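Next up, some structures in structure tokens.
What follows is calculated from the coordinates using simple rules that are stated; it is not laboratory data. These numbers were taken from a predicted model, which means no experiment stands behind them. Cβ atoms are built from the backbone, for glycine too; each structure is taken alone.
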Structure I
């Protein structure tokens, strides 16, 4: 699809660590420029004249931070004729802070961040607030950070969808009192807390009623897939009767399934995921992964971009102008209420993988390669 070519363009720009959209609010257009990737703990260069700054968290925990979100955000700001500087902290908190300092010093009016953790995110938000820069927490809420807005999905609802998907898969396996392991996301990511709140609201009653047996339950530091695989290997060594795994995202699901393959148990133990990655969808088609959760990133990015543009231009902010529901969410740490632009997600299993393809989030060409070509045909992927 045409979107795939745009993704390749964005990816090339991101190889240097950052990107700048090719328009500004004066109405003129130009060529997309590299804003300088920086080295070590800091960032050098910059996108002089950018009105909006965006900091992505890392390049390893999910493909979305390197390809999907930057692409959709860049497209949205280009359509609005507002210049944006998008950079990636590469998992480095010092780099995250340095990029923010650079953007604030260069005069951005709105800063959008995906925090690596709440303490480092809070420090950046405080600096922005002191400089009278409007702030948006994107996808992850920075606890006690005091951002002006928060744009994300109903993350408790995501967890509920994951648990319901696992329940359905265990029913299909005719599992009787299965041992269920939980491999949670990072303990420093509030989203991981919300996902777990959601799936435990479904699973805990089943544990209490002795319909399921609660197995190992651990959180993976920084969503590190390699660490997650090691943790699940240890879980299996201690309890090799695990018959269901609530893995918090597709990366962790892949790590779990790699371990299960060594035990010849892949496809026999249902494993959940999240993010509708190419690899996750392929594992669903092959039967190794039970389900994933599709969070349509384009509407999320577009909502954040519209919000940022309206903040920059001092235009009205309401559900009509943003195109999404606006409510308030309570910061569990500070007790303060933050204006929340909320989006909904969708559970994906082998019966509706086509939904992700039809939306253009993943292309058939990327999904249906090699051994997956026949599986795509079998599941009527178009």
Structure II
């Protein structure tokens, strides 16, 4: 490719053939748009010319066989991760984890920031080199068949960059061209409730709208597996709920979804199975129901009293697992809330105490995390 250093290139008089040829070749080998863009900017092409080149390349066909059609889901796992490891020098970011993902399920990786969630996803997606272990995705070895893997996955990153001056429908056409696909931009935007924003640019969108648009881009190639990395981080409660509805809708269409999150409620609402990750390791993996029951806690009862109650007395109440007293509030974890409440009221009558501000909270993934790791989920 010719190298230009003059940022005053006139698109009307400049031969864009080498630019378009480069973009076509890069698309064929599966390079992501941001990598193509960065290389073009590095050698001197101005951003507005790069944008024009992408748009002109949309009509250019990709070589037959360069993409793979989505087929019916197989009976076995669609993702198999075995002893997956990532090291940076002496630092281990992911420490020999293993799990599989079943076709059509929403699989969650739950853990605090720094646990290794994003690094795990990036290795599965073929975006980060694997130090040890293996990943098979739809029967393809991610380490040696990265291009084939990219043809059957969609990815929504924690932070995405798009051409700011292109309209949403133009961006969808551009990404579709990279996969050699013809798509209906308006239908994709309708699917993510952004049809009314088709003529807008990304910089005009709210945070929640940007996340939904990122998901639309991830669906351009009709992937078998959609990866969502912390999809609701930084969103307000209503935007989070809207995105949950979108993820549920996508799952109902038969897609396999793998998401990372550090929000307990998000994992409980969206995921069929959850891998809890902490300090680079998976410490538990099961359905939400089984995880909640694995710790033997069904609920936590909290209350205040007009007199002091000996914790030893509370500990002998039926169903009680653990008791705490902090700043005037008693907390009882129990495996049988009904028996415990009956016993608590019996204690209050026996000792002439008044129970006040009684609340009961069902066991949550926060309780599971605390039980397994010994600490709260940290941000």
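Computing helix-only ellipticity at 222 nm (-39500 (n - 2.57) for each DSSP H run of 4 or more, over all residues; to 500) across structures I, II gives -13000 for structure I. Here mean count of other Cβ atoms within 10 Å over residues 166-173 was derived from just one of the structures I, II, and that gives 17.2; the source is I.
Taking 2.4 as the value of distance in nm of label points 7 Å out along Cα→Cβ at positions 174 and 222 derived from one of the structures shown (I, II), identify that structure. Value 2.4 for distance in nm of label points 7 Å out along Cα→Cβ at positions 174 and 222 corresponds to II out of I, II. Given 4.2 as the derived value for distance in nm of label points 7 Å out along Cα→Cβ at positions 110 and 286, which of the supplied structures I, II does it correspond to? Computing distance in nm of label points 7 Å out along Cα→Cβ at positions 110 and 286 on every structure in I, II gives 4.2 only for I. If semi-axes √(5λ) of the Cα gyration tensor in Å is computed to be 36, 23, 19, which of I, II is the source? So the calculation was done on I. Hey, semi-axes √(5λ) of the Cα gyration tensor in Å, for residues 150-357 alone derived from one of I, II reads 50, 18, 13; which structure? Traced to structure II. Identify the structure, out of I, II, from whose coordinates FRET efficiency 1/(1 + (r/R0)^6) of positions 182 and 294 (r between Cβ atoms, R0 = 25 Å, to 0.05) was calculated to give 0.75. Value 0.75 for FRET efficiency 1/(1 + (r/R0)^6) of positions 182 and 294 (r between Cβ atoms, R0 = 25 Å, to 0.05) corresponds to I out of I, II.
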